[in-house]
Structure P
Amino acid sequence: MTMDHQVQSVTQTESPTAAKSSAWTVTVCFLVVLLDGLDTTSIAFVAPALTRAWGISPAAFTPAFVATSIGAVIGYMACGPLAQRFGQRPVAAASVLLFGLGTLLSVFADNITTLSILRLVTAIGLGGALPVAVATAADVMPAKYRELAAMIVATGLSAGSVVGGIAGIPLMQNFGWKSVFILGGLLPLVLLPALLSVLPRATAPAETASAQPGNPIAALFGQGYALRTALLWLFAFLIFLDAYALIFWVPTLLSAFGFAPNQAPVATAAFGMGGLVGNVVMMAVVAKIGVNRMLMLTTVIAIAGIVLISQGAIPQGLVLPLIGGIGAGLITGCVGQAALAVSFYSPAIRTTGVGWSSALGRIGSIAGPAAGGLMLSLGWAPRDIVLTAVVPALAAIATLLALAWIDRTRD
């Protein structure tokens, strides 16, 4: 079933014209985030080629990687207040233009300093695009399916990294590293008119302000939102911390199971593919069991995989499926936190809510690999490093239980 057909099936209570319009809106928003994911990870695809072309070590690319994460956090945090002041249409247009043009300009970088500056600017646009796209898709859907729409769109990040990984190798082999940035920069600009066509002109600063006066960030802690917001941010931080720590360090674990060093990339591929499969399953069940219960289940699956792969006597043939299971559990959590934000907040502050929860998650994505690197430098065994991921995962489940308790006490 295609995404267009899936969205139409859940909007069956609408008129055919409205259902078609909603499906098109969700599709365009998904494609925007897919290109966001492709451009976010493009630096990882071209880094090996640039180390040879510029005659520098792989470690020299650390500033570019860090700049990408910092820029994304800035974009996530800024998009909500900017959308309230100027409207979603100009913020969305500026975000897509920024990451499209920034990616194109990366072609002209000839040193790591220039590339890092361009990645910072580009990532601000990347961070600004996702919350607007998620909120826009949720707004056009019936209340029962807003979380589903949010997850479909947020899954574009994972899909974009997979598409980039598949297309990046033949592009660089046939046209050089610059082709990755050229394609990644042109496609968002081509998609921009379609995005503007689905963004409602009614989302104007005056209307937003009247619906939710004052500072939109402060509004996340008003009207009974305070505890929910704090717990949502904590969950996002913990689940991203775990996911990105394992994305970076699980490949190191493969040697303990007899894999050759040049086979390490298959662990990353298995983790990402597990995440995509998990997202598809999650979309099928979220409307029935609710996003909170679903995230508890996927986090438990991740914990089981972590314990088995770090402590059990696992046959080599089961290692990659277990890594895929861990990816399914954790990456769905990274996507699901956006759905939680959609379920919590009113339309007037939904973009801000999605942006700030994603920002806290992105901070976790920086802290997780750093903590893993510290443990590795202290001489910890790879299996023990992986096992420590159980602690944040258990804390994430406790956070979800607290959110469920809040919901029950307010019913």
Structure Q
Amino acid sequence: MDFALSDEQEAVRETARRFSQDRIAPGFKERDGSGKVDRALVAEMGSLGLIGADLPEAFGGSDAGCVTAGLITEQVGAADLSMSYVPMLGSLMGRVMVNNALPDVAEDWVGRMVRGEVLIGLGLTEPRGGSDAANVIVKAEKSGNGYVINGEKASMSLSDQADAIVLFARTGDVDDGARGVSAFLVPMDEDGITKTRYDDMGEHSIGRGSVFFDNVRVLASHLLDEEGMGFVRIMQGFDYSRALIGLQCIGAAQASLDEAWAYSTEREAFDRPIAQFQGVTFPLAEAETLLTAARLLCYHTLDLRDRDKPHTAEAAMCKWFAPKSAVDIIHQCLLTHGHFGYTRDLPHEQRLRDVIGLEIGDGTAQIMKMIIAREKIGRVAVQYAADPKS
């Protein structure tokens, strides 16, 4: 197994690292207070090829592969986890559009997204179904040359900032389950859309909230894939985001860990650097080991995807292991900094608040473990959860 990066990948990672440290990191705290994505920074990212680098060149990407997209996501996450949503969603939503939208729709929206001109979010979760993602009740009914959408999407990142969303809505009967759900690209400036924002503990510059659709008209040309097949086919691509989310969290945790190592050599107690105490360095050594393991798992998953190999179980491993490890590691780094680590003057508390959100979004640890079990032993692993009487 070859873990070496190509010269091109090394160059992309260095570009992402320098941009993240020079342009993104300095405004980390201010963006958290503003509650807004810095669109100028997004445009700069686009100009450097840091959005959708894995997408085909015909759509504005570099066709550089999923591993390269992961390198970018990790470097941006080290500077600001919230801003790392931009490359993560760019790759995820871009691939959904490239694979499932009509060519002219995909060229328009994906091209602008890759250039950093628009943000595209995901409208899947609903108030009554988080982990039960296929339990969609938002309705899309045919009307004229399109569809009319009614209902509420909940817990949506970029709820009040996205320029468009990939929305899942039911076009069939409830009894049809996942096979009655279709996907649409919905511009967020359409009449009948009301946006809200939750008062979350973290990820403030991205924001999360509910979006209400009241007789919102969408053109038939904005249907993604076939009617009734949106959930079944498009969700198969979401293994991608789970590995990228793992790298978002790893980037944030590595930043705190690097700072904790440096602090341990500078801070003195009992007339010596605290790095000389095993009680300080052993937890950091454990953290370094966990991060290395999580990082290798994420890049292994992306490499499998690049080679068109099965990676559903590995993606689920990324999604529960990396966020959980990152939360524990950032917490330990905060404690390593002592009483000053508990202040808002240091970045650990913000990173901790941000990373905790990704223990929930895109699937909880419990759901990820069910997926792993299903991949190992088949549907018997989840049959009881679906039908306790069986």
Comparing P, Q, where is relative contact order in percent (Cα under 8 Å, 6 or more apart) highest? P
With semi-axes √(5λ) of the Cα gyration tensor in Å computed for every candidate in P, Q, 32, 27, 20 is reproduced by structure P
Using Rg/Rh (Cα atoms, Kirkwood Rh), for residues 182-285 alone, single out the structure from P, Q with the greatest value. Q
Among the shown structures P, Q, from which was the value 1.6 of distance in nm of label points 7 Å out along Cα→Cβ at positions 110 and 158 calculated? Q
Of the structures P, Q, report the one carrying the highest value of mean count of other Cβ atoms within 10 Å over residues 38-45. P
Suppose helix-only ellipticity at 222 nm (-39500 (n - 2.57) for each DSSP H run of 4 or more, over all residues; to 500) works out to -28500; of P, Q, which structure was it derived from? P
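The numbers here are math on the coordinates, done by the rules we state, and not lab data. Quick caveat: nothing in here was measured; it's all calculated off a predicted structure. Cβ atoms are built from the backbone, for glycine too; each structure is taken alone.
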